[in-house]
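What follows are several structures.
Bear in mind these aren't lab numbers, they're just calculated from the coordinates by the rules spelled out. Please read all numbers here as calculations on a predicted model, not as lab measurements. Cβ atoms are built from the backbone, for glycine too; each structure is taken alone.
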Structure 1
Amino acid sequence: MEHIKKAKSISVWIFILPFVAVNTCLILVTQFHSLFPNNVDILHKTFPYFDGGASISRTARPYPSWLVFKPLMIFTSFLLIKYWIYNREIINFFSKDNKNIKKIFFFGVASAVFLTLHSIFLGIKIDNDFYKLFRRVILLLFIIFEIVAQAYLVKTLYSFKEKLIDYLNINILKIKIALVTILIIVAIISIPIISLPGDDFMGFSLKFFKHGLEWNYFLGVITFYLLTFLMWKKN
């Protein structure tokens, strides 16, 4: 089926492009200091996946990091929209008028739109509390809508897995279900913690925890698309 082939081919790029974008920005601010006109933008000896030494936006918003981050993430948003279109057609083919199709498409495309908005406004400095809140809400909505779309998709595919036995690896689908479940549980547990005011709580550094969580959670979200590539069979 042509839409399966397209979804498979596009999914690997939805993993690669953002992975390259965020980690290139990290390498630039920690290793290529001469490229940055402002010393305040430079970072030293941090690997935020482990130590939470910086947020993703901290590494991506200064010049020239945003020259890498913005184009790759905006193009990723375009690919995401195509991805959800292909999945809508796949579900229609195997389970016509499935009750979850509209939900999957809505949340998936909306998440791509929020990612585009987040990428556009990243690095634009406006000293206004409403603007700062707007940026946080946009990022939060991207994460929520993306996870909801992923959850509905794996649930729907699993509901008619017998029809897909010749097209995908069921074990990989189960791994995707486990990944989405973990992402949801982590989000539910973490939201009360990251919502606490200040950077410290009972001697525990909330700032480093938030940053480390952000990097690893982002990796988990895009790994969903790598698993999509592995899930669909070549023929």
Structure 2
Amino acid sequence: MKIAILSDIHANLDALHAIAETCDEMWVLGDLVNYGPEPAEVVEFIRRHATLAVRGNHDHAIGAGEDPRCSAAFREMARVMQAYTEVVLPAEQKAYLRGLPLTAVREAGGERFFLCHAAPSDPRYTYAPSARQYWAREAAGVDARTLLVGHTHLPFILELDGCRVVNPGSVGQPKHGAAEACYALWEDGAIALKSVPYPVERTIRKLLDLPIDLQVARQLAAVLRNGGLPAQPGAVQGA
């Protein structure tokens, strides 16, 4: 059995289409929308193709009209793009986002998985480091062999006693320093982090054509080109 594990697509259809794995199932760890230029198209793709999806902070924000609680570095970009997304997204797609579960448990190939966007103790908002001590505490309350999380846009695999924690990174707004669509692939008990290039300049042209503040569009373009923004003093780069 082969499962593609995606997270943080952020309305980047070009990056999503670049992942050409042939899989038995597709699992999505939240944040289908915001930041990117094609939210409706991404939501429709996930509705058609994903076996399972959970709700991220941006899904909740768009679906319920609430604050996604981003860090200072991303707050204005998120606000501007949320206003755009709320206009172009049909009501039934917003309802779909609102209705996504915060967590999910799945069994496949004899393995039990726990899925959430951020962390089991706070599925929507906690911006957690890839620190063993932190995830050992989080995993202690999870009855699963593998804990799948997203939100930070930084891929990692941590092998803990009795549990492994996997963050596939971000499909649509990577922060690992390269303009690549990141994901994870589980196959018959083995899991690996993957990434593929995508036509980032095509996505940027779409952003620059949107009816939004040009400075915000340029900031979003820089994030995509650089694979993340430089850390700002005292700021956590939470999306």
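Supply the structure label, taken from 1, 2, corresponding to relative contact order in percent (Cα under 8 Å, 6 or more apart) with the calculated value 23.
Values: 1: 30; 2: 23.
Going label by label, the one that fits is 2.
Assuming 13.6 is mean count of other Cβ atoms within 10 Å over residues 17-24 as calculated from a single structure, say which of 1, 2 it is. The partial results should precede the final answer.
Details: 1: 19.4; 2: 13.6.
Working through the options, I get structure 2.
Thinking of 1, 2, which structure, once helix-only ellipticity at 222 nm (-39500 (n - 2.57) for each DSSP H run of 4 or more, over all residues; to 500) is computed, gives back -10000? Intermediate results must be reported in sequence, preceding the final value.
Numbers: 1: -25500; 2: -10000.
Among 1, 2, the structure yielding -10000 for helix-only ellipticity at 222 nm (-39500 (n - 2.57) for each DSSP H run of 4 or more, over all residues; to 500) is 2.
Between 1, 2, which one scores greatest on FRET efficiency 1/(1 + (r/R0)^6) of positions 25 and 73 (r between Cβ atoms, R0 = 35 Å, to 0.05)?
1
Related question: Who wins on mean count of other Cβ atoms within 10 Å over residues 105-112 among 1, 2, i.e. which is largest?
Values: 1: 20.8; 2: 13.6.
Checked 1, 2; max of mean count of other Cβ atoms within 10 Å over residues 105-112 sits with 1.
Taking distance in nm of label points 7 Å out along Cα→Cβ at positions 89 and 129 as the quantity of interest, name the structure among 1, 2 where it is greatest.
Numbers: 1: 4.9; 2: 3.2.
Structure 1 gives the largest value of distance in nm of label points 7 Å out along Cα→Cβ at positions 89 and 129 among 1, 2.
Then there's this: When Cα extents along the principal axes in Å is computed for each of 1, 2, which one produces 49, 41, 33?
2
For structures 1, 2, calculate mean projected area of the Cα convex hull in nm², for residues 57-192 alone and state which one comes out highest.
With respect to mean projected area of the Cα convex hull in nm², for residues 57-192 alone, the highest-scoring structure among 1, 2 is 1.
So distance in nm of label points 7 Å out along Cα→Cβ at positions 41 and 97, computed for just one structure, reads 1.7; which one of 1, 2 is that?
Working: 1: 5.6; 2: 1.7.
The read-out comes from structure 2.
Which structure, out of 1, 2, was distance in nm of label points 7 Å out along Cα→Cβ at positions 1 and 225 calculated from, if the result is 2.1? Write out the running numbers ahead of the final one.
On the way: 1: 2.1; 2: 4.4.
Corresponding structure: 1.
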